[in-house]
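Next up: some structures, all given as structure tokens.
We did not get these values from a lab; they are worked out from the coordinates using the rules stated. As the structure is a computational prediction, the values presented were derived from the model and not from experiment. Cβ atoms are built from the backbone, for glycine too; each structure is taken alone.
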Structure I
């Protein structure tokens, strides 16, 4: 995709010029979007994620926040190690790569860093995928998760396999970042700290284990159904072995 970078006063914006005509810093200013709705529930991640509209286009604006204990100190600040190592530029470029590979992920619009000496803050805008909700939300819709049958679970597994075969590592593979639309198509969101991996470690298995922990956690209160049966369905899609029954 046609890419441009604008730099001024230590700040930088990378953007696709077929979606954005020029590098407008106000696009990233949450104060300019006071009427914009927050992304629902889990889709918001650690911080405010806004659904915005610009020039008839529907976008998602996300500000980058720290996680873990260090968040109490730095909150949304990251150590400056150069433009291409900023969280927002790295995610933007990865998403651009995923689009070129035809993978079901958000299309990147623009990313911005704002440098202040040794630290920076970051923002990312992507095209909003229409009509999706998280796997976690779909699971919690009813006491038995009745609308999630084997075909949906297998589709989730196939989606993950598609990314893994392309050597795409997702740093936070969980039930919130997997999204489902009305036709039960699966998409994967939030590639912060993600990357292409060519090493021979067991990162794919670790990715799946992380997802399993996420699904187990959200089902602990009984509001969502996730059992070994559902996991077998997901793995059947991932491994391409097909659906082989509904046993416990």
Structure II
């Protein structure tokens, strides 16, 4: 059977990500703000010359952020030709690649691999082949960082069903399970809560904390489940040791 995703990825930008058709500096600045708060602190152990790979780099916004932060050996891959064309227009090191085939050629190569909104595009069978390749491609004591929809979040539906190429959704426990099965340790998680770097951000974060406290109480009463991660996405990071 033909993989329907190949058809979708050929026109991924023009049919779903139309805001990427033309570069919007305000849009890029907002992504940089998110990256600064959410991912940059996790890369503290990496030097500016360490090789970093982004899986599913899309139009290259995170690669551009890394370049702005002084990282000189960052590269990205994506299956979408439209998105890679946008990335390379900014002189970024990005190429059209199948992740499985690309990683199969790598061993002990990267100081960090980053996968933002990436793993949800694969079936469970594909992920059981992909995670060992990610592990093999990392150096010893190096870092794997990922963001993916949170199946236990309050409103995950708009993320899960907002893209026809989304196939597998994780909760904290199931994501930890597949990471542990593939040799990753020091697994940690955090929510993608509002960023408190503006007055509005501080207000939204305070409001979010109040709402999540109530929801955790309801879940504890209803099912003795007080899951910590309630945002629609979650971030996980772990180590190859």
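Numbers at a glance
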quantity	calculated
Label whose coordinates, when percent of Cα pairs over 29 Å apart is calculated, return 29 (choices I, II)	II
Which entry (I, II) yields the derived value 3.9 for distance in nm of label points 7 Å out along Cα→Cβ at positions 17 and 201	I
Comparison of I, II - label where distance in nm of label points 7 Å out along Cα→Cβ at positions 153 and 169 is highest	I
For helix-only ellipticity at 222 nm (-39500 (n - 2.57) for each DSSP H run of 4 or more, over all residues; to 500) computed as -8000, the structure of I, II it came from	I
